[in-house]
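Each structure below is given as structure tokens.
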Structure 1
Amino acid sequence: MTLQDAIPILRIFSVEKAYEFYVDYLGFTLEWEHRFADDLPLYAQIKRGSVVLHLSEHHGDSTPGSTVFVPVDDIDALHRELLGKTYRYARPGVEEVGWGRQMQIADPFGNRLRFCQLG
């Protein structure tokens, strides 16, 4: 038996705001969407590089305010990329921490992505 990569599920409350943040701003690609019916909550998968996230409007899937730790190999390049985009709700900075350099960004729903260059 082999364990495979975990896929965090993040709670969202607006598909439009989620896609503006995750796809337009952070550069993830929408891989698929699922709804049991047109008027029911969305469940979607997004991906950037090897990072896969699930976004869910279903109230029982996760708790708002979660944090996802994302290792990166060049945090300065990611920082420059994000600062070069127009997104009115975030201007992240890079900080030195005991285990490397990190940049935290909160999504519109209170979830945090903690990008970290280790070492």
Structure 2
Amino acid sequence: MAFTLSLRRPFVADHFHDLPGFQEDRHGHNWEIEATAELDSEVQEATFAAALDTWVASVDYQLLNELAPLRGRNPTAEVLAECAFLSLQGAALKPLTVKIREKANYWALCRAGAPA
């Protein structure tokens, strides 16, 4: 029986914006990711948690602009949500949504079936 599971993880990272039309000095946030995936069985829970933890470890305490998947893009919450979503797909999971919270009143959601 398939079921849906959501997991949350905090992370800390710096970024800056330097593309035309959106420039901002380097600054940091206490971010939060919440990912929801459709799992085929409870056995996949550990795989989902490990894949999410791997993604978080790749961005935690990093300057996001220097990470390969984000080069040439402003590392916004929207871009991070997309990157995390694709990372979970790459781990052979079926993510439904990935929400990245940049601050209390600002978050972005990437969902299955949404145009890339």
Structure 3
Amino acid sequence: MSRPGPLCYVEIGATNVVRTAKFYNAVFGWEFADISATAYSTFGTGDGIGGGLYRTDKIKPGGGIIIYIAVDDITAALDRVTAAGGKMLVPKSEIPGTGWYGHFADPDGNHLGLFCLRTA
């Protein structure tokens, strides 16, 4: 392989695509191509990779893969998560010498992480 394969797209399952799109828009400001789509909606994250929400009948919480979303303030992001209908799983926790992280579940139980790089 000539170079590492970068992350390029993320798909997140949702039992209600409209509700889940509104959740991610409210918490992270992600822009959806069609926030009212019921089967699949693509989203952009600004400078980061984009992805899509796909309709599924059931979410299997956990699954062993955690996608981390970069934020400026873990505590504020977790507050937005709970205000928008998600659940905090791991509060702001320090990674010594590196930054902070936290985990949350979206309204369908998808487990995701937050990461904030130490800047000083």
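Here is how the numbers come out for the structure above:
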{"item": "Given -8500 for helix-only ellipticity at 222 nm (-39500 (n - 2.57) for each DSSP H run of 4 or more, over all residues; to 500), calculated: source structure among 1, 2, 3", "result": "2"}
{"item": "Parent structure of the calculated result 1.7, given that distance in nm of label points 7 Å out along Cα→Cβ at positions 50 and 74 is the read-out and 1, 2, 3 the choices", "result": "1"}
{"item": "Computed 12.0 for Kirkwood radius over Cα pairs in Å, for residues 58-97 alone - originating structure among 1, 2, 3", "result": "3"}
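Each reported figure results from applying straightforward, stated rules to the coordinates on display, with no laboratory input. What you see is a predicted model, and the numbers here were worked out from it, not measured in a lab. Cβ atoms are built from the backbone, for glycine too; each structure is taken alone.
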